[in-house]
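Once you scroll down, you'll see the structures, which are given as structure tokens.
Derivation of every value follows stated rules applied to the coordinates shown; laboratory data play no part. Remember, it's a predicted structure, so these values are computed and weren't measured experimentally. Cβ atoms are built from the backbone, for glycine too; each structure is taken alone.
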Structure P
Amino acid sequence: MKIIVSVKQVAARDSALRVNGAGTWLDESDLSYEMNEPDAYALEEALQLKEKLGGEVIAMCAGPARATQTIREALAKGADRAIHIEIAEEGVLDALTTARLLAAAAGPESPDFVLTGLQSDDLGYGQTGVVLAELLGYSHATIVMEVEPQGKMVRVKRELEDGWFQNVVLPLPVVLTIQSGIKKLRYATLMGIKKAKTKEVKTVSARDLGVELAGQAGMERVYLPVRAKQTQILSGDAKQVAHQLVEKLKFEARVL
């Protein structure tokens with residue numbers, strides 16, 4: 001059983017975020033980075049599938065040279081090898097371009113499963129996994145809570161709205177976007193960290209994969225939300241003021 005899991009490196013959640021001088025993205029000069037949390041759950045699901053079915057887990061990451069840190073983390077946790085699609089530090093890839101890169105790298109591997117996180121913590125498109133499935137021609141399911149392999153098929157439990165769930169049976173190969181929190185994440189052991197140094201990391205470029213990066217969607221402007229304060233004085237007796245307050249909380253603040 002061959003399982004590919006897509007991981008992304010994002011700015012750490014406790015980083016001080018500042019917009020760069022051009023106003024097009026974050027100032028990355030003093031940021032620290034970590035593995036995208038939803039992708040960490042996809043990695044955990046991949047490792048547990050390997051423990052049940054055997055085979056290998058391949059970590060795949062599209063990112064600049066610094067993404068090696070995240071790739072090594074995936075290897076330390078138990079991935080067998082990795083594919084690093086190295087791209088320039090500058091710029092932000094849109095979902096379609098990212099999916100094209102991942103599909104070009106994953107296709108020759110002929111995996112049985114391709115797992116991704118539900119979305120990235122930085123951009124939050126929530127589209128890459130679905131587009132990747134379309135490009136590969138694989139069946140797919142999103143917001144997956146449980147994965148139960150059944151021979152050449154897989155049964156998945158999807159989370160819907162208002163506490164509803166959906167059970168779907170899909171043929172392999174399949175692309176699944178994994179919901180965060182479905183399993184407890186493991187830590188990299190000291191032995192795992194040592195072994196990660198000797199595991200294979202194949203580095204390829206967009207040119208190697210035949211993917212054109214020019215003409216992709218770009219970020220025009222990034223800015224902080226405007227903070228505004230407003231004071232209103234309500235008049236009338238206690239009953240009238242209470243009624244006005246409830247109306248404003250319900251229809252203006254929308255907290256009731």
Structure Q
Amino acid sequence: MKIIVAIKQVPERDAQLKIAPDGQWIDESELGYSTNEPDAYALEEALQLKEKHGGEVVALCAGPARAASALRDALARGADRAIHILDEATSGEGQAQRDTLGLARLLAEAIRGEAPDLVLTGLQSDDLGLGQTGVVLAELLGVPHATLILHVEKMEAGIRVKRELEDGWFQQIEMPLPALLTIQSGGNRLRYATLMGIKKAKGKELRTIEAAALRAAGALGDAGAARAATATLERVYLPERQKRTEMLTGTAAEIAAQLVEKLRTEVRVL
């Protein structure tokens with residue numbers, strides 16, 4: 001079984017975030033980066049499937065030069081090889097130029113050449129949190145998909161997956177291959193890169209592809225695929241704090257009625 005795991009490099013969770021002077025993204029000059037946690041669970045699921053059934057695990061990441069460190073970490077954890085789509089537009093101000101569809105197109109073009117049995121992504125990213133890339137990627141690849149996956153079981157004719165639903169409910173689904181799954185965090189215990197794994201990673205293939213080369217190839221080369229982003233990020237800002245005191249007058253019943261009305265129409269908690 002050949003499995004591709006799409007990962008993303010994001011700012012570390014405990015990083016102190018500051019808005020960039022232009023207000024279009026965060027200031028990245030002093031940030032530390034790590035692998036997106038949901039994507040780490042996707043990688044772990046892929047590695048466990050490989051250990052049970054054999055095959056190959058390929059880590060894939062689109063990002064600037066610094067994103068190569070996330071791929072080296074994936075290789076150290078057990079991935080067989082890695083592909084880095086070098087794309088500076090997924091960093092800094094470029095975030096506003098590369099929407100979900102644009103990013104999914106880059107990933108799809110790289111994946112088509114690999115012809116995998118299974119594509120895994122994290123449920124969502126820790127920075128933007130849109131939760132859309134996986135399902136858009138499945139549509140572009142023309143394969144069935146399922147989201148919120150906690151466990152994958154290989155079957156003779158395909159796979160069986162366990163989905164997390166609301167209120168403690170779960171769903172079991174059988175799917176054909178090839179397919180794409182977005183993995184929910186917490187389904188497995190994450191492994192860490194060992195010293196031996198780090199040494200072995202140095203001898204594994206990490207191939208770099210320029211984003212421009214992918215855009216010029218296949219469907220990305222036509223006029224429709226080259227159009228501007230369908231969604232742009234115009235401004236990033238901290239929540240504005242506002243304090244206002246309003247005195248309610250009248251009888252106890254009248255004040256209670258006013259309070260309920262404000263909670264329903266203004267605060268919207270009822």
If you rank structures P, Q by distance in nm of label points 7 Å out along Cα→Cβ at positions 29 and 213, the highest one is Q
Ranked on distance in nm of label points 7 Å out along Cα→Cβ at positions 133 and 237, which label among P, Q comes first with the largest value?
P
With distance in nm of label points 7 Å out along Cα→Cβ at positions 45 and 205 derived from the coordinates and found to be 3.4, which of P, Q does the value describe?
P
For distance in nm of label points 7 Å out along Cα→Cβ at positions 77 and 101, which of P, Q scores largest?
Q
